[in-house]
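Rule-based calculations on the coordinates, nothing more; no lab input. Every value quoted in this text rests on a predicted model; they were computed, and no experiment measured them. Cβ atoms are built from the backbone, for glycine too; each structure is taken alone.
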Structure P
Amino acid sequence: MHLSIGDSASLQKVMLDEDLQLFAKLSLDTNPIHSDEQFASQTRFGRRICPGMLYSSLISAVIGTKLPGPGTIYVKQTLRFLKPVFINDEVTAIVSVAKILPSKQMAILSTKCFNQHQVAVISGEAVVLLPNQA
């Protein structure tokens, strides 16, 4: 695998109600802002929102499957949640190589997520250990 500054990869997923239910079961995040329409209608968003950690996990999927790819290990991830994501929104996660640290076999990656309107919903940075070179 050869990485270069600016290389990028992405994937997208529609956030479905079933995804929120499964996430709540797995993560134990039962915040009613994600599951209770009546509760959520009284919040600043006026309706249910998707858990940020659910759609931020798309970043991990890009890193582990596409760029840098299988065998990559997270060291650090920062996330800034910019806008809410609602049920049936399509989220696109984009990971780009910002810096390569060959002596440490590490890379610094720019991580972003956008909704279907190209509005940024997450910005952040990941530091990863690169897979062993064969």
Structure Q
Amino acid sequence: MQYRKGMKLQLENPAGTNLVRSYGQGQLRIGERTHSTSLIVTATAIIAPWRPTTAQELTAADLEPLLGLAPEVVLLGTGVRQQFPDVQVLRILHEQRIGVEVMDTAAACRTYNVLVTEGRSVAAALIV
């Protein structure tokens, strides 16, 4: 039996689905648009700008746009490093039975792309 030595993996992009194409400190590229502010993204919506610039600044009011989208899971990208916001803020998502994962923004972008192409109800709240 012979095995191939290389494999090309290609992420399928269903038409009209928002995918993160690149992330660098200070900017995100979703589809063909570049954003230089924090934002919320789902398969079909982009909410930009989004106020927080650090995880410590995140307030209950900042979560209102997320709650309006009613995702099953929220990926919170906290910038260059993983930083946890106040537990009381995260509790709001838990009380609404919305899963939440906190990670650095690069990891949140990668995870978001995988979940959205699987058809999951996911929102990424990304701090730039």
Structure R
Amino acid sequence: MYLYKLLDLFFLIFHLLLVIFVLTGWIWKKTRPWHLAIVLLTLASWFILGLKYGMGYCPLTDWHFQVLRNLGETNLPNSYISYIITRFTGITVSQRLVDIVTAGAALGALGTSVKAMFFQKRKKKRP
């Protein structure tokens, strides 16, 4: 039981930090290549692995939910973002709304990352 509580805390922190990075990692020049890679991996998971496991599939969510089931959690939502909203606020939000906002944010992060990496004007170095 103690191991599952530790794993729950690990997945909670790691996955939240990853979500935050997906939304903000484009801001810093040094993290932009990593950000683009993570966003592309996230979208590949959702849409390519999603063909087999269901659209929006995320292995981290799957593993975390397995841990939560071992801790006795039931009625887990379809998405990690829904779970986080409910866990921290106690509010259940429409799954469709969560899916739309989540997909929009991820696609926005992808567009912003591509723009920052490839289309932003570079400042000329002064001699």
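Which structure, out of P, Q, R, was distance in nm of label points 7 Å out along Cα→Cβ at positions 76 and 100 calculated from, if the result is 2.1? Mind showing how you got there, number by number?
Working: P: 2.1; Q: 0.4; R: 2.7.
Checking each candidate, the match is P.
Starting from the value 63, 31, 29: which structure in P, Q, R was Cα extents along the principal axes in Å calculated from? Don't skip to the answer; put the middle values down first.
Numbers: P: 53, 29, 20; Q: 56, 30, 28; R: 63, 31, 29.
Computing Cα extents along the principal axes in Å on every structure in P, Q, R gives 63, 31, 29 only for R.
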